[in-house]
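Student: Below you'll find the structures, each written out as structure tokens.
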Structure I
């Protein structure tokens, strides 16, 4: 008799500051879940305030995975994330526990749900040429080069400098972008649950959170990051791509007032939140609910059903 296929693993996603963490913790305590983070920057040890990482108390209440797994001096890419997330998921299921993937980094969730692009290895020489061009011409110009050939690929890159460099490096060597190479087979199947909040409410939550983080030690955290990894533009270390750290560092150095830094960070965060919503609908194919309560009900029904409670 053929064994039954394991049930889909639930994913909870939402724009930044919408309240993913609070909802995930509530569900995890209710159903005995273990949380697997899907965030590009909470993987780094020491980036706590500016990434809104779950607190030690929250992490003591519910097991978390894929937090604090990298040093800020090293890079961390989607291939490593998928490898480590799939290992964590396999371990959780082997212990007859249930995982819940929580996060808003689209590239990571795409890697899990669609598989990894079967792109060729990095060519350091070509990459260095593209990085030098990025410094000379700027991000918008390079994105324009991508968009002129493949608008969908330009959108998929989410204005991430590292991804833009990689895309052009591959294209100039092969005539194809990374998204055109096909994907590996995912290790698991997934079901996505997404929500947002009315835009004025989300804007208010973003502004309030940024203000609280700047008052709560974010500038000092940015200064610590600068002591570990100097934020030279040429090297573009991965950790410095996290939203707001350059502005927080400017506050620490007295080059920006907290109010001005907060306004800049809030604007960039709102723009990112819009991209997250678009991605959840178009790439993850999630039906985005208008409030966390609705998604909480849908996830509760899923987790409480026979299908949701089997662990494979």
Structure II
């Protein structure tokens, strides 16, 4: 089963690559199946078995997600966008768009609002599957530690008082109607203006979505001994005036000083657990002597956690002067 999940992950990665490059000729189940050496029939069955949806439905929803964000971000003609993403006409695009999002492309362009996009599925994740890492630590980059001042901003998020870690957070959230992984990440992916967005669509690495910990007397104690509540959301400009989905919260985060613990790129499959341990040790052992700072555990202060193996593993923790 694990081998097939890895094979389907290859297909999923290739789908996004082809959509980005507007390469419809390569974006067929026949060609994708041939690359892996399987029949279309077998690949279709395994794709649905592992992803929970038909290949054609996933492909259509991913194309619509890419098209919606292009409509959101520029003024290109709707027909041109439709053709770029494989729709044969304005009418075909409108039918698919309205059938998925409940409004027409023209209505969305006039009055943009958060909509649940089909985020990229990730069927093969070693840690989610309980496989752990497959090699010894080989990263040679040291952890960089530095202080920054972050301007005032807003944080649009959901939070869970009882969760302990990323996977536990989503297991608990998936039990709450309207706050499950697909709904929340899809809504956040559709919002324009995220401060950490680099234009991508992959959850937790390139669509501006981050894990955060809010210092909170009502929260559970973290490994650092601080009461905190786990959150998932996006940072937005301080003057953000857009809609707030009813199941989310919008917090004002004042300008403040932070300390950053940052590890460089690493091999997720081989190094994830080792890098995590390395980061935890660095934070626990850091000596503030001579810095005039200490960790700030005041209620309401935010800790941000950025995770993108191709770029960095980064904790941004609040500090105060002493």
Structure III
């Protein structure tokens, strides 16, 4: 490894890779034949005042690993709860080529993956979006959905009116007007995004219309969910990978345990992207994402040409 290993900070990541480019990079990995089932499982180990997440992957000529720290007490110290750095290496020699801001990658790759799925699961003319949450992922998901559909109505649902207003203002500043909404707005939505820390369902799944698309990305824990079992049971359910879903996705795990959903009915993201599976029009379409290592690497490779 040579001295002066470059560090690509958040601002530079954003300059080099926008939401549309991030979506293209994630999509291209799947179209080129990558199988998410071969991705190593995320490892979680206790460390210091919290724990570390390690997420390695290999895509073609590149290898990478994200090291993320989760320190629950950090907000009281004025520090982020989650921090991360990404190490990008060439696959031939495993020589580190760059360090990349890991939080910036996560902020790009999660909505990019959701948009790849929603582009296949949402109606071509979808125009009404409801987003549950008001944090960075909620905002970035709204932007990502605007990249795949011409949105005429965007509603933000959250418990804190001030934070909802702040998120709406940020979206307006990015050219996407949004208004506060309620759970009842789900009944008229073409696309619903759930990007919260909720442990219990956010709305009555019976509100979701046939043919609508629901994206849930709020957790990667088997005992937390944003969607109820009844909705999961009557929907076409797409996941990044069957094994990951049954290990980490509470929306799936609990619906299967309740007998509402069969794990054999789950559809993989790769077959969906490759056109082997089509969206349903006679029932809702759900994408449940947990976030996988290959997505970080797919987006990190986007900084490689400039190295």
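Each value in this text was obtained by applying a stated rule to the coordinates, not by laboratory testing. From a predicted model like this one, the values you see are computed outputs, not experimental measurements. Cβ atoms are built from the backbone, for glycine too; each structure is taken alone.
Student: Taking distance in nm of label points 7 Å out along Cα→Cβ at positions 22 and 86 from the coordinates of each of I, II, III, which one would give 0.9?
Tutor: III
Student: Moving on to the next point. Tell me which of I, II, III gives -16500 when you compute helix-only ellipticity at 222 nm (-39500 (n - 2.57) for each DSSP H run of 4 or more, over all residues; to 500).
Tutor: I
Student: Can you say which of I, II, III returns 30, 22, 20 when semi-axes √(5λ) of the Cα gyration tensor in Å is computed?
Tutor: Details: I: 31, 26, 18; II: 36, 25, 17; III: 30, 22, 20.
Considering all the candidates, the number was obtained from III.
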